[in-house]
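Next up: the structures, one after another.
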Structure P
Amino acid sequence: MSLETVIAGLRLRNPVLSAPGPYGFTQETAILSGLRRLGGFVTKSITVEPRRGNPPPRLAVTPAGMLNAIGLENPGIEAFIAHDLPRLRHLDMPVIVSIAGSSVAEYALLAERLTTAGVDAVEVNVSCPNTEDGMIFGSEPRAAAGLVGAVRHATPLPVWVKLTPNVTDIAAIARAVEDAGADALALINTVAAMAVDVEARTPVLGAISGGLSGPAIRPVAVYQTWRAATAVKVPVIGMGGIETAEDALEFLIVGARGVAIGSAIMRRPAVIEEVLDGLEAYLRRHRLRDISEVVGSLHVPVSAPHLHRPDPVTMGPAVGAVAERPLARHRWR
């Protein structure tokens, strides 16, 4: 029985990775020992120059997830390579470094610098605005492809692309970045969201709005992962609200070759072991020898309409039946 998987040429001992965000820089690596069973480690996004991030408050807990507006706080590429990367190498797993920038040139520079620094792969965070026109790189196929093509040209390393869910057609974006040279896709990033203090009548976050993560976004993430996985041939890593082995299995069944856990690790690092133990138990229960037998094994009824963008208003009585099914298995706390 094996949980081993291969993503863009990287052999992972299991399909569970860290999602960019909860851990990744020196002040936080004291607790990295609890993450040693991961199949791979993905850092927070790194920029060319250090960034202080957004004004506080940066985090807010909601009934079913977490709002954050960190603002890409990081020490900058040179400090990361000098101080953080050596510690991450001791994790004995592939290290994938997420990169972010304000221009195509910045992304290319980061990719070149990381190539010489010796990491296993780069992940392109396309959820950043281009200072030239203000457009989010990942919000439009042509812009996303242009960015990924530049990074592909700048490095021989595997190039992963982290997709934003805040788009009209994620399959179109997925195909565009695949054609531009992406070796793997990771999705979804956080969902644009906001919370208000009704007594003060002010935004809860210092940056006004932020990104929602946690159980609330999991059904969105599963759907968008399915859309992307059925649109491309490169491997897909699914994430968004994973807290249990069952959650992870949803992503694998719809076509993800790997999964990433973020918010849940912040509260309970033991979730990694629980998910891995649950995946092994699932293989035993279903008499499967390899986790690859689960990937893309979704059974879609032959009579089901082939809908890429289902409209709840026109889908009929089945929607009511789905709505009555309990989706949340535990309360966020």
Structure Q
Amino acid sequence: MRPCLPSEPEPIRSKRSTTGAGPTDISASDFLAANGFGSDALGVVDRALNANSLATYSMANVWRSLRLYEIDRELGASGGVAGGSQRLPEAMAARLGDAVSLGAPVLSAANDPDGVIIATMEREWRADFAILALPFPAIARLKLARSPTGAQAEAIANLPYTQIIQVHFETDRPFWETDGLPAAMWTDGPMERIFATRDEATGEIVGFNAWINGDGATTLSALSDEAIAARLKTELLRLRPATEGRATVRRVVRWTQGASYAGGAYMHWAPGQIAAWADAMRAPIGRIHLAGEHLSRFHTGMEGAMETGEAAAEAIFDASA
């Protein structure tokens, strides 16, 4: 976790040409090809990309991340949340008590001259304003009495969200000691990357996480959890025969279209989208203000979500004045 910036840096904007994308806002596949990457090399990079595909991933994402990393270094060493980052929102929710309603999916959000009405299956909430801190695929599923228009509507419908499937598994013996290879794997097969999970106290390897991104996750998403588990074991046997009969899949986790409200794990920009959508998609929809990591400019992840939440709250204060 990082502290918030004491002051906001200059926003990073893509330079857009008359063709729709400037020199920093081109696809990663075009950028790498122009810098000598052949088809085989592109395939290796694409296989484990933290996005959907090189062709739909703008290099502006990379330049933005590098700039944010530079700013992070100036702020000092990073820290962490004891027990994992999920403990932070849980603690925040606990401080709010019964003001937080869990297991209550929102069905609709309506504006009227006096305020906003948010409806779930069980009840309605009325307020002067509302903040929808939802990924765009979730907003697209809501019934909005006042629909987004223009560039904002295009962004809500089309902003890419990285598809991810994780397969968490254990083995009943240290197969890596048998075959003499590292426990973790970076592959060009369907399981892509397999990370070894260690006990923080002892450093002992206690499990594994096969992490499949983008197009690979989309392909696997049509399969059942059982079929994905079987595919993992087949691939493990091919790559590491010492795992035969030793792997037990504990859970398949999906951040894919149709498998979660989020529609994916996190957003990324495709070429040409930043200049067209970055400002428009942040606009309030009547009395409904938007927030979430996908709208952040100066942070990513949880910090980005908090950045936009604060911005939405300030906008409501200004509108109420």
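Details
- Distance in nm of label points 7 Å out along Cα→Cβ at positions 64 and 136 derived as 2.0 - corresponding label from P, Q: P
- Comparing relative contact order in percent (Cα under 8 Å, 6 or more apart) across structures P, Q, the highest figure is found for Q.
- Given 0.70 for FRET efficiency 1/(1 + (r/R0)^6) of positions 80 and 296 (r between Cβ atoms, R0 = 41 Å, to 0.05), calculated: source structure among P, Q: P
- Source structure (of P, Q) for helix-only ellipticity at 222 nm (-39500 (n - 2.57) for each DSSP H run of 4 or more, over all residues; to 500), computed value -8000: P
- Which entry (P, Q) yields the derived value 2.3 for distance in nm of label points 7 Å out along Cα→Cβ at positions 200 and 232: Q
- Source structure (of P, Q) for Rg/Rh (Cα atoms, Kirkwood Rh), computed value 0.95: P
- Ranking P, Q by distance in nm of label points 7 Å out along Cα→Cβ at positions 168 and 184, the structure that comes out highest: P
- Which entry (P, Q) yields the derived value 28, 15, 13 for semi-axes √(5λ) of the Cα gyration tensor in Å, for residues 96-215 alone: P
- Origin of the value 4.7, where distance in nm of label points 7 Å out along Cα→Cβ at positions 48 and 280 was derived from one of P, Q: P
Computed from the coordinates by the stated procedures, all read-outs in this text should not be read as laboratory data. Note that this is a predicted model, so its numbers are computed, not measured. Cβ atoms are built from the backbone, for glycine too; each structure is taken alone.
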